[in-house]
Each structure stands twice: as C-alpha cells, then as structure tokens.
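Participant: Structures incoming, each one as structure tokens.
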Structure I
Amino acid sequence: MGAKGNQLALCEDTAWHFFTPRPGWRLWDEASQDFLIFNATDWQSVLPQDSAPASLITTLEAVVNITEPSLISLPSHTIFFGVAVKVLEAIEGAQSWSLGVAGSTNRFGNGLSLAAGSEIRGPADPSTIYWSNTPILATAINGTFTKGRVAIAIYYLRLPIPDAT
C-alpha cells in the first residue's frame with residue numbers, strides 16, 4: 001500500500017500525517033472501486049469475491065411487469081440502502097410513475113420516465129430499517145399501467161446470526 005505500509009496518509013497544509021489503522025477501520029479505495037476493512041494485519045475487500053466471505057450488503061434482483069402489484073419485496077429485519085431500476089420495455093397507460101412503499105409511494109422517485117432504457121437510482125435517505133416484509137411499489141401517475149417491463153435491484157443489510165453452538 002505504499003512507502004508507509006498499511007498506514008493511512010493525510011496531507012494537511014502541505015504536511016503529511018500518517019495514521020496506523022486499527023482493526024475494523026473501513027475505507028473506500030478509489031483505484032479498485034472497493035470498500036476495504038483493516039483486519040489487524042492487512043486491508044481486505046468487503047465485497048464478494050470467489051475466495052472471500054460474502055459481503056453483508058445484499059442485492060436482490062428481479063425482472064417484472066410494471067402491472068404487477070409489487071415489483072419486489074424487501075425482507076424483514078433489514079437496513080435498506082436503496083433501489084435501482086431500468087425500464088426494459090416502455091411503460092404505457094400513465095403519464096409518468098413513482099417508486100416507493102405503502103404510505104410513501106414516491107419515496108425513491110416521482111415523475112419517472114416511461115421510456116425504455118431509462119434508469120432510476122433511488123437511495124434511501126436516510127437508510128431505513130424495515131421490520132416486516134415490505135413490497136417496493138410502482139404507482140401510475142394520471143392513468144393505469146397497461147404495459148411495461150422493468151429490471152429492479154434492492155440493496156440492503158441483514159445482520160447474520162452468529163454461527164456458534
């Protein structure tokens with residue numbers, strides 16, 4: 001990781017300051033586009049890899065017709081970070097649409113495009129805990145969905161139960 005081993009460097013007022021990381025410190029590595037965590041000896045990726053343990057961040061994806069009552073459902077007891085959608089087949093029957101959950105149907109986007117190829121990134125601001133299964137809903141604005149297909153992905157954290165006996 002450079003001339004100072006695993007240390008972190010900060011340049012402040014033209015002077016460099018070096019910090020020795022402690023176990024559990026996390027950082028974003030811009031070069032590898034990866035989150036890293038310090039394990040007391042080395043920086044390791046927290047993203048899934050062939051030989052590494054799975055990340056705590058889970059992605060659930062589906063391809064669905066926009067006319068379905070729920071696009072996808074967020075599992076219970078999770079911390080929700082956001083949703084991303086790509087319109088695969090143009091949406092018809094409405095002037096636009098919103099993306100959200102019951103009680104907040106535009107939480108992740110409102111006045112969204114109907115065109116094939118359009119994309120929606122709906123971060124949860126702030127991240128939210130959902131204690132029960134929660135459907136992600138598409139709501140037609142000024143009309144009723146008659147046609148359209150989307151790919152949807154949700155991003156959340158579900159704390160693993162310890163594997164102790």
Structure II
Amino acid sequence: MNKQSFRQTLSRFLRRHPWLIRMAYPFHVARQPRFSIGVVGVVFNPDHEVLLAEHVYHPAIPWGLPGGGIDYREDPAEAVAREFREEMGMTITVQHPVYVEYTYWQHIDIAFLCQQTSPITHLCNELTDARWFKRDALPRLTRFQFRALQRAYDLMERHP
C-alpha cells in the first residue's frame with residue numbers, strides 16, 4: 001500500500017470512528033510546544049502622544065506600553081483590556097493587533113491599538129508612574145515595544 005492509499009484508508013476509518021480523534025487529542029496537545037503570551041496596548045491621546053507606564057519590576061527598561069500576560073484560555077484582546085483596568089483603573093476599547101513578535105524563549109508578545117474610554121483612576125503596585133509621551137521624546141523601550149509603536153504610528157499616519 002502506498003502513502004496516498006494509506007492516507008485515504010485512514011481518513012475513511014477516522015470518519016467512521018471520529019471518537020478516536022477526540023480520544024487522541026490530549027496526547028497530541030501534550031506534545032505541542034507551550035508558549036507564554038504577553039499583550040500590550042498602544043493608546044494615543046488627541047495630541048498623538050502615547051501612554052507609557054513605569055514598571056517596578058523592569059529596572060533595566062522601566063518605561064513601556066501598559067499590559068501583561070494572558071490568563072489560561074483568555075482572549076488576548078480581553079487580556080489587554082483587563083490589564084488596563086487592573087493596573088490603571090482605565091477602560092479602553094481594543095481595536096486590532098498592530099504587531100506580533102516572538103520576543104524570547106517560548107514567549108510571544110502582541111501589541112493592540114486601543115482607544116481610551118475612561119481616565120486613569122489609580123496605579124497598581126506594579127507601576128510607579130504613567131505618562132503621555134511625544135514621539136520625539138520617548139524613553140528607552142524594548143525592541144518589541146519600539147517596533148510596535150512604529151507600526152502604530154505608521155497606521156495612524158496612513159489613517160488619521
């Protein structure tokens with residue numbers, strides 16, 4: 001039996017017994033690589049300044065886009081909105097992803113373009129400050145955050 005006929009025979013067999021796939025799925029998933037995923041939000045004010053937060057636990061590059069990690073089975077867009085609420089008491093509307101990067105070992109970061117819908121009401125204990133920055137006065141950022149901001153600025157210029 002050649003490979004093509006074997007695949008066809010296997011396919012017919014599995015169509016008759018789909019429960020076998022459901023039983024095998026946990027074993028398939030257990031062999032897949034695991035990744036952590038981080039999300040950040042890019043929020044501009046009417047003056048085209050971007051909101052950055054100063055993080056307590058990032059001493060080398062303390063300023064960055066607000067965000068955090070997604071929880072198990074959490075939608076990434078919902079995660080970024082949750083992080084803004086938890087960290088700054090601020091509500092946002094998540095519009096769409098602007099940049100995705102495999103940033104380090106088994107970690108993927110996603111940057112979303114967002115719109116502010118309420119002001120900052122507090123800072124959590126992970127943040128020491130939150131401020132609006134002009135494009136020409138940005139502090140040092142991680143490579144991912146710098147690239148995400150560049151993409152967001154490009155989008156803003158093309159679709160004002």
Structure III
Amino acid sequence: MSESRIIKKYPNRRLYDTEESRYITLADIRNLVLEKVDFVVIDKKSQADITHSILLQVISEQEASGEPIFSRDFLSQIIRSYGGNMQGMVSSYMEQSLKLFMGQQQQIRSRLKSVVGVDPVSVVTDIAKKNLSFWKSAQEELLKTFTGAQNNDERKRDDHD
C-alpha cells in the first residue's frame with residue numbers, strides 16, 4: 001500500500017499539497033475525498049494530524065451551501081452523543097449505516113444496469129451535459145446574432161454619415 005498524500009496546514013491557515021507543490025482549498029480537499037485519494041493533513045507548527053478537523057470543515061462548508069444533509073435535530077442528537085458511554089457505539093453505528101446505505105445504492109445501480117443495459121445515473125448525467133451544451137450553443141448563437149445586428153446597424157450609420 002502506498003503512503004498517504006501529505007497536506008500541510010500552515011499558521012496562515014493555508015493548505016499546501018506536498019505532492020502537487022501548490023496551495024489548495026477546502027474544495028480541493030473535497031475533490032481528493034471524492035476521488036478516494038488517501039491523504040493526511042498535518043499542522044505545520046505542531047506536526048499534529050488534523051485531518052479530522054479539516055474534513056469537518058469540508059462538511060461544514062457543504063452544509064452551508066445548498067441543501068444540507070443533516071437536519072437541526074440530527075445535529076443536536078450528535079452533540080448529545082458526545083461524552084456519554086455510548087459515544088463509540090453511536091459513531092460505529094452511524095459509520096456502518098452510511099456504508100450499508102452507499103452499498104445498497106451501488107447495488108441498485110448495478111441491478112438497473114443489468115436489466116436496462118445502462119447505468120441510469122450515467123444516462124441522466126449525459127442528458128444533462130447535452131442539454132447544457134445545447135443551451136450554451138443557443139446562447140452563443142443568440143449573442144452572435146445580436147452583436148452582428150448591432151455591428152450592421154453601426155456600419156449603416158457610418159455609411160450615411
């Protein structure tokens with residue numbers, strides 16, 4: 001097994017990816033997670049592993065934008081779980097539940113693919129990409145038509161002057 005990618009967090013709160021030799025953002029950390037890249041975040045000053053807190057920051061950022069996954073009640077229940085003798089069990093239960101849920105989703109996608117012959121999520125994604133491309137093209141054509149008409153009007157005015 002290869003070693004984890006090292007991300008350093010500097011006192012100025014910037015994150016530095018030592019493999020790519022560049023500063024990165026929490027969005028980049030999220031992408032590493034989505035791509036299943038094994039990494040660890042080390043505090044440059046104390047050399048402590050702060051991966052957990054950085055991942056929590058990524059979750060917090062995700063929760064703040066768009067539709068949150070965690071309800072207020074759920075977050076309150078998590079907070080109440082800290083410090084009790086059930087903390088380890090709650091953590092394990094939530095982790096196993098999420099793994100089971102993700103596994104079931106993958107099984108459903110696989111079954112649908114075997115029945116239909118295609119991955120339905122990929123089909124919807126492809127349709128969305130084609131629609132986006134179509135709308136971009138339509139907007140560009142509209143802009144060309146509009147700016148072309150404007151340029152023709154300007155030329156006509158210049159010819160009359």
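None of the figures in this text is laboratory data; all of them are computed from the coordinates on show. As the structure is a prediction and not an experimental result, all values here were calculated from the model. Cβ atoms are built from the backbone, for glycine too; each structure is taken alone.
Participant: Among the shown structures I, II, III, from which was the value -22500 of helix-only ellipticity at 222 nm (-39500 (n - 2.57) for each DSSP H run of 4 or more, over all residues; to 500) calculated?
Facilitator: Label of the source structure: III.
Participant: Also, quick follow-up: Please state which of the structures I, II, III yields 0.70 when FRET efficiency 1/(1 + (r/R0)^6) of positions 97 and 121 (r between Cβ atoms, R0 = 25 Å, to 0.05) is computed from it.
Facilitator: Derived from the structure labelled III.
Participant: To test your reading of the models, identify which of I, II, III gives 2.4 for distance in nm of label points 7 Å out along Cα→Cβ at positions 41 and 73 when calculated.
Facilitator: Source structure for this number: II.
Participant: If you don't mind, there's one more thing I want to ask. Out of I, II, III, which structure matches 5.2 when distance in nm of label points 7 Å out along Cα→Cβ at positions 9 and 81 is calculated?
Facilitator: It must be structure II, since only it matches.
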